[in-house]
Each structure stands twice: as structure tokens, then as C-alpha cells.
Structure I
Amino acid sequence: MIERVACGDIPRKHHITLRDAAGKLRYEECITRSGFDGPYTIAYHERRPHEHRVASAEHAFVLPKAAGARPLAKRHYRSFALPPKSGPQIDGRQPLVFNDDIVVSMATPDGADPVYFTNADADELFYIFEGSGLLRTMLGDLRYEKDDYVFIPKGMFYRFVPDAVPQRWFCVEAFGGIHVPSKWRNEVGQLRMDAPFSHRDFRKPMFRGPMDEGIRQLVVKCENAFHGFTMAHSPLDVVGWDGTVYPFVFPILNFQPRAGLVHLPPDWHGTFAARGALICSFVPRVVDFHPEAIPCPYPHSAVDCDEIIFYCRGNFTSRRGVGPGSISHHPRGIPHGPHPGAYEASIGARETSELAVMIDTWKPLAATEAALGVEDAGYQDSFVEG
């Protein structure tokens, strides 16, 4: 949640009447988090928003299933080698790694969602590696472009309308929610002046008022199952809303990285926090400026977390053999670090051009059969010198 937003026609207080010009009553819908204790948004509909009939769910994406047990090792998945799945994103996500807190998938949609979709299990975050288009929601529209993060809160119905250009998305479902790390906020919730982004960096929905696209089908994902409903009227009948629960877009290149005298730990790149996970943005930046600094990340024994990195572009000082679309997975229990020669070669560097999304998870990540199908079998041994 970023800040309160108000759009359209709303009454002067919560839970009082709001009528149209002819005197017809509007219907209030409260979208709440953590019961009634967390952030919320209140929307006002022309009609009752809770009129649905149970139907079959004709669209669904693949749910993650763990492959068999494997030896503890560093892994590298070449996500661009996945067989592309055409059609809308609601049918085409391919899960690669997951645990009880998050699912990481890839998607290559080439069509608009033909139904509205609500994920009642998780907040969703899409990193747009390639592509552009429109996210349509009851609260308004959002344009997305290459290198954007697209955030959709749990329980928000939406559909994607991609442009007619190649699309490739890195997708995250976070079952405990996604939020800005608390250390970037002051005591009243405003983003701090020393945070790596400001309120101005986030794009909010463009509210357009009531709309009818002729779509009457809704698919809801709840308890890891897909449920279908038909609606009597368009759910895009919102005349106004206010609150802090809404989708937004954050361009990764708006992230303001920090540099230190010596190497800073990766949580300084923390962009979004989730239950059991931290999502970091590595963007082009100047590096450490001590005369004897080693800018390359040091070898690390991460005994409490798994790490995955989705590589986008640029020169990755600590790695070789990775490129756009690579997903490295370094599990807890064994040290990980730079490839042979990278540590020494980084001395004297003044900047890095890398662009990547990193996720640290507190619970171990399991891989799917789809991930194993695109695994680089020589990755573990590539860290052995000689």
C-alpha cells in the first residue's frame, strides 16, 4: 500500500447514502485486509456488487507441483528455453519454484484475458521483462511497459489486455501479501526522504467511471482451486472509490540504489517485502568507493534463506554463463558466491550495468518439473576453479 487515493464520486463520510442524479442509491463495497484491522478501500457501485451465480471455471493456470527430491546444489534455470504458452496469462503461467509463501512463474501471453480474474489467495507482482499493455480493474486502468513492476492486491478483480507485441513476464504470487519495507516509511506512513523511491515514482489507476465490456464471467482462485461465476451485470460499474488497497505500477529503473564505502548487503536493494520473502531490485549504479573495495558480492553462507535472481540485462560482475532470462537458485546450507576470477576482477570497478530482480525466501524453495526441464546441468560445477 502506497498512500490514500480518492477518485470519482464518493460521499463525505463512510457508510452513508450516495445517490445518483435521479435519487437511486449507490452500493458501497469495502475491500479490507486483515479482517477490519488492515488497509482498506471503499468503492461505490451502481448495482449490488455481490450478485454472482456459480458456474464452471473455464480458465486456469497451472498450479505448482514439486519435482522429486534432488541433491543440495546451486541451480540455474534458463527460463527463455521454456516452451512458450500462447493465449491469455490466466491460462499460461508456468510455475518454476515455490514454497508456502510464494510461487514464481513465467508467462508469455499473446492475448487478452477473456474473463475477469480474482486471486483470493495472494497478492501478485509481475515484472515485465518484455511487452506492454493495459491492466483493467474496477478501480481504473493502468498502462504497463517494459521494466515495470505491476502490483495487484489480493481480491481485486482484473484482466490483462496486452499490446500486440512479444510479452515475457516474471510473475510472483505472495500468499502473505506484498508491501513496501517498513524501514522505508516514517512514523506516519509516508515514504522517507532517504527511501530508494518516493510517492511520485508509483503510478496509480486511471479512473474512468462505469464501463461495460460485455464480459459476465469471473474466475476466482481460492485455496489453490479455481472457481467460476457468472455476473448479472458489468462489475466495472464503480462511480468512485477511496482508500489504500489498489493496483499500481512501479518502474524498476525508478529505484534509487545506494552505494557505500564498502559493499552493502542486498537488503539495501529491498523494494517489496512479503511474508517470508524480500524482493530486491538490482539496477545500474555506481559501486563501492573505498580505495581497496571489492565491489563483487562476497561469498556468503545463507543458512536461513534461499536466493533466486532473475537476470534481465547488463554485465553481472559475480556471474558467468548467465544472461537475460536466467534464474539462479542458491539454496540454504551451502555457501554461494562469485564465479572464479570475478571477485578479483571487480577490484577497481566504478559502476555496474546489471539489471535483475532478486528474491530471498525464509523457507526452502521447491522446483517444478518445468524448471528441471530447462536446468543448466553444469552450473554447480562452474564454481569450481580449474
Structure II
Amino acid sequence: MKKSWISGTLLACSLSLSAAHAEDTRSAWQQTLENAQGTTVYLNTVAGNAQLSNYLDWAKDEVKKRYNITLVHTETPNNTEIISRIMADKIAGKKQPGSSDIIWLHGKYFSSLRVADLLSGPFVDQLPNWPVVDQSLPVKIDATLPTDGYEAPWGLNQLTFIYDTARTATPPKSVKEMLTYAMQHPGKITYPLPSDIYGRNFLKAALLQLAPTPDVLYRDVKESDFKLQTAPLWQFLDNLHQYAWKNGKAFPANQAEMLALLKSGEIDMAISLNPNSVQYAINKGLIAPTSKAYALDQGAITRAHFLAIPFNAPSPDAAKVVINFLMSPEAQARKEDPALWGDPTILNISALGMEKARFSEHKPLFKILPEPHPSWEDALEAEWQRRYGAQGATVSP
């Protein structure tokens, strides 16, 4: 009887504490909403993504109506520029607020800011929509690095390949098959320069298949490991370039050029980081209606892309409100619509209840292959440039 009384007392105390914590959380978020009223939030992204820009135009109207927040979308040519600006503010000891409230980033860029203590947080567990995020996805890890609540997942990238089913019956399902295909179809295979994000991801995917010890790729790169693990990759590329488009002497500048080459029939495969992008590209007339996306048999390199708040954000509370909205079922479903952007959701759809109906067009992801440590990315790009850039490999004219 005594044990039963103690158990009941402990349970009552636990429930009381949980209720108190929930009330504190609601109260804190209500204060965040009040602080956000009438403020302006500057959200910075890398330039060149029309779907993202159009999507944020919709989000601007929504956060204005719901929270009286003015959302301003700013763009920089690359993440390096915005990171350099934030670092310069920190080094100079500037007391006034910076120029960005939210930055869109991933991988090595997150690592640079986190190591230098340039991010505000942790804040993710304060967001009401965080509990419905699918924790089985790589939403707490960014290129092997724990996010520790300093960046919120917004969407997902998966390295996929696009081909025209009217011309190609069976596309290559591994990098070794890709070489065989190139030998049988000279000039029909290529990839972007590694200075482009699509080119870098192609190299990482090939390395994951060819490295003698792939597990090594998930830790900080060392010179001895790099030489051993990448030797098969360079042998593969040496062989591939002999049969590649332009004989491996010129490469597409970006994905847009690859899609144009695919549509014209000049090449047989293009690269994408969005498994749903095919429908958008078809709708825009960028590729043939018979085009299809697929992943290599080993899986698709998969990563989340994130939103973070700089240490000197002018309106940090309003930034949290905007990020939470962008993680909401309504905003995530609109983002996943292939006719608008097609960027895969980070939400656990089965946990959404009535909101589940918003995701009627949802497609399952390809098999997830974790992304290597970000240090390998820079090392691969530098070595590729040393080997092939020195031979005159350039962006296609």
C-alpha cells in the first residue's frame, strides 16, 4: 500500500511538473510573439533560386498578416560573403545589430559560424513546430556535425539524377556502370565543375562508392587518408573523361546548363539536389515531359538545409517566429508542391492529424545516404582543380 501511495505521489508530481513546464513554454512563446510585433526580419539566401524567391514572396504576405512582421528577402552570391560579413562584425566588436536576422546555410558554412561562436542559440526547442519534425531524418546533424539547436531544418536535399525515358531505357545505377555507359555512349555523360554545388556533390557520391574505407569520409580529412581514399576516384575520373562530353576538357557551369543539354539530347543525364524538381522543370519546359528522377543503388546523399540566427541579429525574436512559420505544415506543404518548388518536407507527416491532408502529393524519399564530413568537400575541389584544371578543364563555352 505504501509503495502504491509513493508511486501515485511521484506520478502526480511528474504530471504537475510537466504541466508547469508546458505552461512556461507557452508563456515564453507568447512573449516572443509580442516582441516580434511590428518588426522587420531580413532573411538572407544565396542568389539564383527562382522557386525559393517566389515561395518567400508568399511567406512575406503570410507573416505580415499573421504576426505583423515585415519579411525582407536579401541575397548574396554565396554563403562565404555573408559569413565573412558576420565574422568581420564580431572581430570589430561592433555593438550595433548586423544586417541579417536569418541565414540559409548548411555543412561547412554552419561549421564555420558555430566554431567561431557567431550564431544565436540554442533556439530550436523553443519553436512550437519542432515536435512535429521527423527526427528520423538528418535534422540534428549537418554534414556529420551536431547542430545542438543552433539551426532549424527547413527542407531536404537528395542527390539524384535526371534522364529522359524516351531516349534512355536503363540509366546507370552506380559510378562503375556510369563509366560503362559512357564508353558505350561517348559524349553523353558529364557533371558540373566542382566549383558548383552539383559538381561537388557528384564527386562525393562517386567517392562514397569507390573509397576503400568509406567510414573514414565521415570524419575530419587527413592528408594520409585523403590520398588513400581518393586514389580510386581519380582513376575513375581519368577514365570517364576520355568518353565524357567534350572529352572531359569542358564542363557545364551549373545545373541549368545541364538541363538544357539534357533537353537538347546532347547529354543523357543531369544532376539534381531535389528529388521533386523534375516535375517543376517539366512544367517550365526545361526538360522533356518523359523525364524522370532516380538515385544510385547505394542511395542518395541526403542532407537537411537549415535556417540560423546570427549572434547580432537585429530582431532575434521575430526571426524565431518567421522560422517557426516556415516549419509549419501549411508552409511546408506549399514548399513541397512540385508546381511551386518541390523541396521535400522535414515534418513527420504521420504525426500531423488533420494537417496530413495538406501533403496529398507527398512522395517518399530515396534511400538516405549520409553526407561526408564537410572538410572533404574543399579537399576534393582543390585536388580536382590541381589535376584537371591544370589540364585546361573549363566551363563550357
Q | Parent structure of the calculated result 40, 24, 17, given that semi-axes √(5λ) of the Cα gyration tensor in Å is the read-out and I, II the choices | A | I
Q | Test item: relative contact order in percent (Cα under 8 Å, 6 or more apart) calculated as 21, pick one of I, II | A | I
Q. Here FRET efficiency 1/(1 + (r/R0)^6) of positions 163 and 347 (r between Cβ atoms, R0 = 25 Å, to 0.05) was calculated and came to 0.25; which of the structures I, II was it taken from?
A. II
(Q) Say we calculate volume of the Cα convex hull per residue in Å³, for residues 331-370 alone for every structure; which of I, II gives the highest result? (A) I
Q) From which structure (I, II) was distance in nm of label points 7 Å out along Cα→Cβ at positions 123 and 155 calculated, if the value obtained is 2.1? A) II
**Q.** Winner on FRET efficiency 1/(1 + (r/R0)^6) of positions 251 and 299 (r between Cβ atoms, R0 = 25 Å, to 0.05) once structures I, II are ranked, highest first
**A.** II
**Q.** mean count of other Cβ atoms within 10 Å over residues 171-178 - highest-scoring structure of I, II
**A.** I
Q. From I, II, which structure was helix-only ellipticity at 222 nm (-39500 (n - 2.57) for each DSSP H run of 4 or more, over all residues; to 500) = -500 calculated on?
A. I
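Values in this text are rule-based calculations from the coordinates and carry no lab data. None of these values were measured; they are calculated from a predicted model. Cβ atoms are built from the backbone, for glycine too; each structure is taken alone.
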